[in-house]
Structure P
Amino acid sequence: MYNFESDYLEGCAPEIMEELIKTNSIQTSGYGLDDYCSQASSMIKKAIHNEDVDVHFIPGGTPCNILAIASCLRPHEAVIAAKTGHIAVHETGAIEATGHKIIEVNHIDGKVDPKSVIEACEKHNDEHMVKPKMLFISNPTELGTIYTLDEIKILKEICNRYNLYFYLDGARLSNALAFADNNLMLEDISHIFDLFYIGGTKNGALLGEAFVIVNDELKDDFRYELKQKGQMLAKGRILGITFKTLFTDNLYIKLAKHANKTANALRYVFEALNFKFYVQTPTNQIFVILNNNLIKKLKQKYSFLIWEKYDENSSVCRFITSWSTREEAILEFAQDLRELI
């Protein structure tokens, strides 16, 4: 059985494991106050061309989103997100459980529709409703599409107009950055968004995300929030070593390029056999429409997600490749698929 369900099914990149083993017996301070976290933070600041930020290392993506929203918004304030957004669909009501409403808006292939954001802000106009205070996006989106710099600038202008914090979920940010035609760079992100995170879990790390706070008014007492919400890892060194390694010799991008490359190979397999795509994506997520009978046959040897029903006879299926997807696995899948159709 070969698994295309997600991009965090393996342990971690060998380079990270080697560093963890090599430093295993070295004593350090805890709670992210060790030299490795300090070095990783400095490396990230250099990579994003912005020294005036705070960098915190957090175990996972959902905690990042909880911290970004629940720690930055007042009880009556809400966050705007696409209807397909991760916080709206795949986090088990984690944000709502903190007492904050998610205002869901329309999207275009996973990207929030600017007009819908404006409409949401105009509609929520008095104290009888929640007050929009943050715009949440992810890049890539839940559908694997990516934002252009111009699209981000339009959303930023809306945030400025309506006094919204602008927050980027970067769980798979590496895959967007590694796409050759991408024009939204880390430097742009660090000067446009109020806060964002750089995902490690889905790009070769055992665990962990680098959470970056740009807006000065959101920096105070954030470590208190980390501790109170159970996200201050005692052995923070693990995350420091991880991100120090990821940002050495461009490993962060190299791993993502491999994931994108193998996704392109898999995408070509479907294209060559005239399968239709639910949405065109340039990253490591592929959404293809398959006949339900074919799905049953493929499921005997391959694991992948059935994303949603397409019609009575077919479904949208999601295939994801990772930093360690073997090219041989793509070739074997291609051969099996040809034999089954």
Structure Q
Amino acid sequence: MQTLAQHLSSQGIQAPLAQLLTTLADTSKAISHAVRHGALAGVLGATEQENVQGETQKKLDVITNDMLKEALTADSTVRGLASEEEDHIVEVGQSGDFLVCFDPLDGSSNIDINSLVGTIFSVLPAPQGELSEQSFLQPGRQQVAAGYVLYGPSTMLALTTGQGVQLFTLNPETNEYLLTNEAMSISKDTAEFAINMSNQRFWEAPMQTYIADLLLGKIGPREKSFNMRWIAAMVGDVHRVLSRGGLFTYPTDNKNPEKPYKLRLMYEANPMSFLVEQAGGKASTGYETIMDIQPSEIHQRVAVILGSANEVDACLEYHGQDYSEEPSL
């Protein structure tokens, strides 16, 4: 099996990007170690702090953010970074080629129950001139690389540089990432979906009707049975989609009118959309393609519908309809 370094070399990845991806991979190994030690290392539980999103930070949120921040600051290819856990962008160099956006520990609500968590990252080209928040506000199409690390029974790295999606598994004996799937592919059709059903009453009419039709199974208009899965960590749910197809969505809702969306464009939606599209899937908000969105601020949130191409299209057909009345399940 190829190591990550061997794969990057064989794909002709330029040295600066290869260096940055190696830094991210090496840091994820240290994060995996910290996650696996859990209560033994005293890293479980919450802090008394909130992040810029108004969410209570877990201890591991802070620890993993600091680990990535330190490693990226020391990497000469990085000019600046933006993190879900940082209020503002962080300038780390004067001449680096890249900007890095990341969610240091996606699914951190799962930490204390020993369930799936992961790291998501997005790499953008660093523009010329003075660095500012505006420098980061590039559409997802500008990404030069994206990926995630899943800290599960095995630690896995899913990566794209625009040449498909490769999956690497961390060998615990050698501490090396080895290529275990050279071309991840999402089936066009599926009978599986992932959504937080507890928010059903808050969804827009198109999503309510779409999910209601899925739940009707063979006796409904879709005329086939669907299974629902929900890990409560985007990184885990998207990994399942990449591994065996499916549809994942965190749609618009009106539970809190000031925050109609849950997922962050720069740290979650864009990198996951890049991976999904490179694996043959689709990613949309319901009304526009995610990677075509022009970001307005680094902590911007969006609705997300992604996965198997034909099922995403089916969901989008509902969003193109005119609903004069709210449906009921």
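A value of -11500 was derived for helix-only ellipticity at 222 nm (-39500 (n - 2.57) for each DSSP H run of 4 or more, over all residues; to 500); which structure in P, Q was it taken from?
Numbers: P: -11500; Q: -8500.
Label of the originating structure: P.
When relative contact order in percent (Cα under 8 Å, 6 or more apart) is compared over structures P, Q, which one is greatest?
Numbers: P: 24; Q: 16.
Comparing P, Q by relative contact order in percent (Cα under 8 Å, 6 or more apart), the maximum is at P.
Rank structures P, Q by mean count of other Cβ atoms within 10 Å over residues 168-175 and report only the one at the top, that is, the highest. Spell out each step's value before the answer.
Values: P: 28.0; Q: 14.6.
If we compare mean count of other Cβ atoms within 10 Å over residues 168-175 over P, Q, the biggest value is for P.
Given that mean count of other Cβ atoms within 10 Å over residues 8-15, derived from a single structure, equals 17.0, which label among P, Q identifies that structure? Display every interim value, and only then the final one.
Details: P: 17.0; Q: 13.4.
The value was obtained from structure P.
When distance in nm of label points 7 Å out along Cα→Cβ at positions 16 and 144 is calculated for each of the structures P, Q, which structure yields the highest value?
Numbers: P: 2.2; Q: 0.5.
Checked P, Q; max of distance in nm of label points 7 Å out along Cα→Cβ at positions 16 and 144 sits with P.
Given structures P, Q, which gives the highest value for mean count of other Cβ atoms within 10 Å over residues 32-39? Don't skip to the end; give the middle numbers.
On the way: P: 19.2; Q: 15.8.
Result for mean count of other Cβ atoms within 10 Å over residues 32-39 over P, Q: largest is P.
Thinking only about mean projected area of the Cα convex hull in nm², which of P, Q has the largest value? Spell out each step's value before the answer.
Numbers: P: 17.9; Q: 16.8.
Between P, Q, the highest calculated value is found for P.
I have 27, 21, 14 for semi-axes √(5λ) of the Cα gyration tensor in Å, for residues 88-255 alone, calculated from one of the structures P, Q. Which structure is it? Working shown, then result.
Working: P: 27, 21, 14; Q: 32, 22, 16.
Value 27, 21, 14 for semi-axes √(5λ) of the Cα gyration tensor in Å, for residues 88-255 alone corresponds to P out of P, Q.
Quick note: the coordinates plus some simple rules give every number you see, no bench work behind them. In this text the structure is predicted, and so the values were computed from the model without any measurement. Cβ atoms are built from the backbone, for glycine too; each structure is taken alone.
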